[in-house]
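Nothing in this text is a laboratory measurement; each read-out follows from the coordinates by a stated rule. This structure is a prediction, so every number in the text was calculated from the model and none was measured. Cβ atoms are built from the backbone, for glycine too; each structure is taken alone.
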Structure 1
Amino acid sequence: MNINERFNLSGRAALVTGSSRGIGRAIALGLAECGAAVAVHGTKPAKALDETLAEVRRLSPRSVAVIGDLSNPDVPARIVADAAAAFGALDILVVNASIQIRKPWGEVTQEEAEQQMQVNFHATWRMIQAAVPAMRAKKWGRILTIGSVQQQRPHPDMVVYAASKSAQENLVRNLAKQLGPDGITVNNLAPGVILTDRNTAALSDETYAARVRGMIPSRAFGEAEDCVGAALLMCSDAGRYITGVDLLVDGGMHL
């Protein structure tokens, strides 16, 4: 099998949560370009989701959109079922959607903490539970969670967010051991400071941006597309021997 064949995802079906923008959108487009049918996901109908779906469909016409708010505990399993129903089966699950509430830890409310843990950890767990049986039946599956450099360097104003991402990475290592015999890989991709909508406001402060940039050995912020190569590796046959890994795409910020 040559290298192009190893990355070829023709005949595979994927769900990418939180894919109307940012890293999720970039990964959805990358999977579609490699031949996968992709279910893009948004919390609610929106122009951004429609635009992403249109771009993905230009690369992979069978692609669809699924809608659901992951802060509702009933939604994670349902959107997996919706994606599987659209394609007949689901081969690849990319858990990208998350909530990040930035404020001093002493001011975080119980509701805000629970919302972050629900979306960033509990929904991940539930979607994996829902997706694994079909993957087991096919003896092939790829599960990729999107974590954060904050697993290594937690931000003082995002205590719960950082903790939720560490919990998710622990889940990945645990499940990778259990699902490996079924031909299913489970990995975590941990981005650093990526220039997405989420970071725009904070990085508009030039003093703060310069301080953060100084913490990154590459002295540069990342783009959403910088995460795509790593995601494609871990979602294809090219990464069949990689599981339980926490792959940092952060310009060295974790060091």
Structure 2
Amino acid sequence: MIIVKIGGGATLNIEGIISDLAGVDEPFIIVHGANALRDQLAEDLGRPKKVLTSVSGYTSVFSDADAVDMLMMAYSGLKNKRLVELCQQNGINAVGLSGLDGRVVQGRRNKGIRVRENGKLRIVRDFSGKPKSVNVQLLRLLLDNGYTPVLAIPIIDENNVAINSENDDIVGVLAAAIGADKILQFIEAPGFLEDKDDPGSLVEHISKAELALREQQVEGRMRRKMLALRKMSECGASAVIISDGRVQHPVRDALSGAGTKIA
């Protein structure tokens, strides 16, 4: 079982990823982003996103009711259905789902984000949270009958409310529950870079022991990414591969050793 995480960047070769997946013999589940599409929709509708930075240095998108509407339109709406369409065109019998559908991804809402504004500490509450479990029975029902799940946020919280969540966290919970052997992550870079501005600084291998150290060496979104990778590495998968989603054959290259391997 493979979990395929497709980032939400605008330059990813989505057609190449799906075309490659059509030739993969083992079952897989797709989890996708849509951040570039969400940001564009938000700007077009006059509702630009707001980013919060916690006192511990992690950044996240502030998810009020408007933001949840935006991600429903972008993630579980347009991007999800276009991905399902592309899968069908490549012979993959895909079913698009948000975490709400059949409670396929269930979470718990955050109690609040501690931020510092104008020198003062305050708690910001919104519609965001952490995934805690997945509906394995529903996913197995689909997989065992030849369907490929294509998953997107929002997820559902303990009060049956739609909430935003991090796809990296969702992948970790999903991989542990479903018993994934490999996790493939496709991003807009050759893999994990020692210097984010230098494509030639690819780190080909990272041990699980290194992840915590590297988490302290980076900032902002990358710091959250390293935290999620550290948790993901503990889910039981034999390898997490971070690879370039912009190349001609993203999946083939990743399975052949391209990118960064965490094992």
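Comparing percent of Cα pairs over 13 Å apart, for residues 35-98 alone across structures 1, 2, the highest figure is found for 2.
Could you tell me which structure in 1, 2 was used to calculate mean count of other Cβ atoms within 10 Å over residues 3-10 as 13.9? Numbers along the way, then the final one.
Values: 1: 13.9; 2: 21.1.
Only one of 1, 2 returns 13.9 for mean count of other Cβ atoms within 10 Å over residues 3-10, namely 1.
Which one of 1, 2 has helix-only ellipticity at 222 nm (-39500 (n - 2.57) for each DSSP H run of 4 or more, over all residues; to 500), as calculated from the coordinates, equal to -9000?
2
Structures 1, 2 were shown, and FRET efficiency 1/(1 + (r/R0)^6) of positions 131 and 155 (r between Cβ atoms, R0 = 25 Å, to 0.05) at 0.25 was computed from 1. If semi-axes √(5λ) of the Cα gyration tensor in Å is computed to be 28, 20, 19, which of 1, 2 is the source? The value was obtained from structure 1.
Where does the value 0.90 come from, among 1, 2, when FRET efficiency 1/(1 + (r/R0)^6) of positions 67 and 211 (r between Cβ atoms, R0 = 41 Å, to 0.05) is the thing being computed? Answer for the origin of the read-out: 2.
Work out the source of 23 here, i.e. which of 1, 2 gives that when relative contact order in percent (Cα under 8 Å, 6 or more apart) is computed. The value was obtained from structure 2. Quick check on the output: 25.2 is mean count of other Cβ atoms within 10 Å over residues 11-18, derived from one of 1, 2. Which one produced it? Structure 1 accounts for this read-out.
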